[in-house]
Every structure is written in structure tokens, then in C-alpha cells.
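Derivation of every value follows stated rules applied to the coordinates shown; laboratory data play no part. Here the structure is a predicted model, which is why all the values come from computation and not from measurement. Cβ atoms are built from the backbone, for glycine too; each structure is taken alone.
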Structure P
Amino acid sequence: MFKLPEAWVWDFWLVDDGEQYHLFFLYASRALRDPHARHYRASIGHAVSHDLVKWERVTDALVRSDAPAFDDLATWTGSVVRHPDGRWFMFYTGARLNEHGANVQSIGYAVSTDLYVWDKAPGPVLSADGVVYEKWAPAPEGNWHDEAFRDPWVFADPDGDGWHMLITARSVAGPDGDPSDRVDRGVVGHAWSADLETWELREPLSEPGTGFGQLEVFQTHGVDGRQVLLFNCLAGDASDRVKATGTEGGVWIASAESPLGPYDIAGAQRIDDPELYVGKFIDDRETGETKFLAFRN
């Protein structure tokens, strides 16, 4: 277990460098008192482990930038991959407030040679376009409480054709293009890169109408010979149809034909512990077993 008595700790992501496991996590001081305020004060911490059980905290990875910047409010969830030249790339969410006080999210990255010291690249490298992916708008046109475009999950193309990024995003319209459905718009956003530095925004890998207003913190992984997609959604962000099942929300697992889909999101099953959120799989280097980690919400 990893716990900081002085701080809230929540979303996280993992990477194995071949000798140690690295845990990157969001945290904020409990001096804020209000747990909801933590989201606007999040920094990215760092801990290491040899066994996925005992963790040692080390120097923080990233903090928010000075204003004005795409990440001058907070730094949020991301992922880490290694470039063929040996550099590590951390993709992360930058949050800022617009002139209306709405939370606008976009994606940037930082680079490291050792996983400890990170240098931010100029950003953002990806943002919602308002054509395929919904941008925030004030009432009465507005559909959602923020501009949801975050949680980049990056992985190498299975056939060697560059890199893919899955993104928590929302469609510009509801199922079948219905503009009146302002909730059921969550999709698996998608972008592609040849070099991890320049990114091309692409069509989503799922359609709206699967029952979720947003699908948070993706991970693709192979478990027991099956490809799956992990995502997260609280009950309050689900459609009326999903709420009617009595679900409390949490970590969801969907079957997939490949890391790039198709995904059976409408048929996703919730992991049976509503206190768990942001689940992640990681393969134990010593035993070969797939381990599941999550934080208690």
C-alpha cells in the first residue's frame, strides 16, 4: 500500500524500467480541507518499488506551470513510454481556467533520461477541436461541466507504425448525431504520432451512446490471453440508462479485439468494489502474473 498522511493521493500510472517499478501519482495537501479542492491543486508525485508492494517516495515529477500556460491550474493524469532512443516521455493532462472560470483540459508532455528529472516540452500538443471532440460552451449551449480532453494513454502501434494515444473525450453530439442528448457523449478519443513529439488528432475509436458521459483514465492490456480496455466512470457521469441499473460507478472493464478496438464498451462490467477507482494492470516481472492496482476513492 502507498499512502501519504499529509496529502490526498488519487489517479496514478506505472512504468517498469526493468529494475524498478515507478509509480506516478496525483496528490494535493490535506491543508486544503475540502477534498474536492484537491483537483485544482494537483501535482505529479513519484515513488519506486522492487515488488509493487513496498514503495519509496522520491522527488516529485511535475508541478503546474506559471501562468499563462495550458497547465497553470494543475497537472493531471497521464502515462509514460520509452522512445527507441532511450528517452522517457511522460504525457500528462494540463488544466487551466478560461475566462468563464470553466476547466479546460489539454495534453502536453515532458521528457526524461532517468525517470526522475523531467523537462516539459512547449504545449499543449493536443486539444479538443470542436469539430469531432466537444469544446466547453457557456449555458444554454453548454453540455458539460468542463472541457473534457485528458488522461492520455500512449502505446506503440502493434505493427510498428508509430504511436497511439487514447484520450478521455466527448463527442460534439450524442448518439446518432442527436444534439439534444447532452450526457451520453463519452468516447475513446484517439491521436497518432510517428515520433512522440508531433501528434495528429484522429476520429474516436468508439461511438457516443454507450452509457457514459465520460470514460476516464484508459488502459489497454492483455490478461489471460484476452485483450481488454480498462476505463473509469462514476455514477453521476453515466447516462440515465446506466444509472437505472443502480450502479455506483467505479472501474469498468470492456473486452476488445485489439488495443485499438473495437471495444465492447456498452457491455463493460464494473469491478465489484465501488470504493476502487482508476484501476491499472501491470505484469509482475518476477512471477509473470498480471497484478491489478487501484486507489480507494
Structure Q
Amino acid sequence: MQEFQTNKANLTQARLQETRIHTLGDGEVRVKVDRFAFTANNITYAVMGDQLRYWQFFPPNGNEPEKWGIIPVWGFGDVVESNSDALPVGDRLFGYFPPANELIITPKRVTQTSLLDGSVHRAELPPGYNLYQRVNHERGYDRAHDDQRMLLFVLHLTSFCLHDLLKGNDWFGAEQVLIISASSKTSIGLAYGLADDKDAPHVIGLTSNRHVDFVQSIDAYDSVLSYDTLEQIDATKPTVIVDMSANTDVLSRLHRHLGDNMRYTSNVGLTHWDEPRHTEGIIQARSQQFLRPVMYSNV
């Protein structure tokens, strides 16, 4: 059995670790990992691995376990061996997996369509990440759509939660919403959600020069600007920022440009995780890291 492990201190280093086959205990189930998606979202899991406990979901095997970690992924797996009366061989699951050949789970709260992994090391982690869907029991499940689901489900869940955050706080008093890294899948999901909300403020997408035409073509934003032209944004209007990039150069320029009218910034993604970061010019008192686990914990 193999695990794909990443050096927690240097995400550009990885290894395939051979591990022994685990003998199932009472109530345990062996799930063969079939397929999974790996996107910029998974890099966020790694960068925030200690702060948000992502490294704890799948403890690594092999030497130097304190050095290496397993980045969680979203995907599908099939039950190939079961010591649980509630979950038979042949069930297909969608949920949180390690990039490995298999995952051992201890099913609890099993219903016809879902279950939670009750493994001891996951007991104190956000339950939304411990939830698995029994997809063979879903009405209309089509295996042909697995790739789209594992790629987009969690990203559009984040989009939904961001929309809920903004709307639930009355848009933080803003008259316009700025979305940084507007070409990202999570940004696009949020933009479409805001476009469908008649109460939403004006939505501006910020992106690189090479992505401007694409972002304009999806017709989800009220207007689109490149990072080079962000000073064209009307600084007299109260503004809320959703930052998918962690590009602190862009963020500091925006905060300086908007001044007191920068009402709130939600720091979401880390698409620029490998670039130098600074806080100069950033209004930290009105900025907050977006924590989906908090919003996705009432499973």
C-alpha cells in the first residue's frame, strides 16, 4: 500500500511511502480509493494544515511522521472489505480521502445515504469532513459525473458559505463586492450566486491581464478589472473584499486605495501561497480568515 506524503515545511517536496496492509478490527471497513481531485484548494489545506488541523485527518505512516503529512483530497472510494454490519462490501463513497491506495474507516451514524467516520483520531475534527455519501443510494447518481463532483463540490460549497457569510452580515454595509482571483472556480461559484441574488451589491471581479477576457466571457460579474487597473475602482463606495489569492501586494494596494471604505476582507484562498507575504498597508482590524469548518460543523 502506498501513501503520497508531503514535507510539511516544504510543500515542493513529496514522497511515495510504502506501508503495510492494515488488518481490520471490529467495526472497521477498508475503502479502496478509486479517484480524487487535486486543486489549489488542496494547497490551502497544506498551507493551513497546522492552524486548521488538516494534517490530523490522515496521520502518515513511515519514518519521520512529524516531518511528513498527508494532504486531504476529495474523491470516491469503494468498500472492498467490511467488519461492519452497517456498511457492506460494494458500497461506493464520496468524501474526504488521503491520496493513497486505501482508507480504513469506522462507520457510525450510518443512514441509507451517508455515514460518519468514527475513527478515534478524527473525533475532534470538523464533522463535515468526516461525512461520506453512499452514492449508490442517491437518486439519479451517475458515475459519469464523478470527476465534476469531486472537482467542484467542495469549491462550490465554499462559494455557498461565502455568499451566506456576506448576506448574513448585510454585506457588511458594502455597496460593492470585490472578488480577487476572479477566474478561480470558487470565485466563479460565488459570483454566480451573487448574480442570482437580487439584494446583492455590485460585484467586481479582479484578475490577471491574461484572464480578463475569460472572466468577462462567463458573464457572472457586473464588471471585471485587471490587477493593473484596480485603482479604477470607486473608492467612495463602501466595499467588501473576498480574497482567494493571498496576494498581499494586491490586497495592500486595495486597502490603501479604499481606505475607510474598506469595510471587511474575507481571506479565503492561497493561490499565491509561494509568494512573499507582508502586512504593510493591510487593514488587519477589518480582515478575517474565512473558516469553512466553523460554518460546516452542524452535521
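Quick notes on this structure:
- With Kirkwood radius over Cα pairs in Å, for residues 27-130 alone derived as 14.9, matching label from P, Q: P
- Identity of the structure behind 51 (criterion: percent of Cα pairs over 17 Å apart, for residues 59-98 alone, calculated), options P, Q: Q
- For 17.2 (mean count of other Cβ atoms within 10 Å over residues 147-154, calculated) the corresponding structure among P, Q: Q
- At a computed 14 (relative contact order in percent (Cα under 8 Å, 6 or more apart)), which of P, Q: Q
- Computing semi-axes √(5λ) of the Cα gyration tensor in Å across structures P, Q gives 38, 21, 16 for structure Q.
- Origin of the value 0.55, where FRET efficiency 1/(1 + (r/R0)^6) of positions 35 and 219 (r between Cβ atoms, R0 = 25 Å, to 0.05) was derived from one of P, Q: P
- Origin of the derived value 2.7 (distance in nm of label points 7 Å out along Cα→Cβ at positions 51 and 235; candidates P, Q): Q
- Source structure of the calculated read-out (distance in nm of label points 7 Å out along Cα→Cβ at positions 19 and 259, 5.6) within P, Q: Q.
- A value of 0 for helix-only ellipticity at 222 nm (-39500 (n - 2.57) for each DSSP H run of 4 or more, over all residues; to 500), calculated from one of P, Q, originates in structure P.
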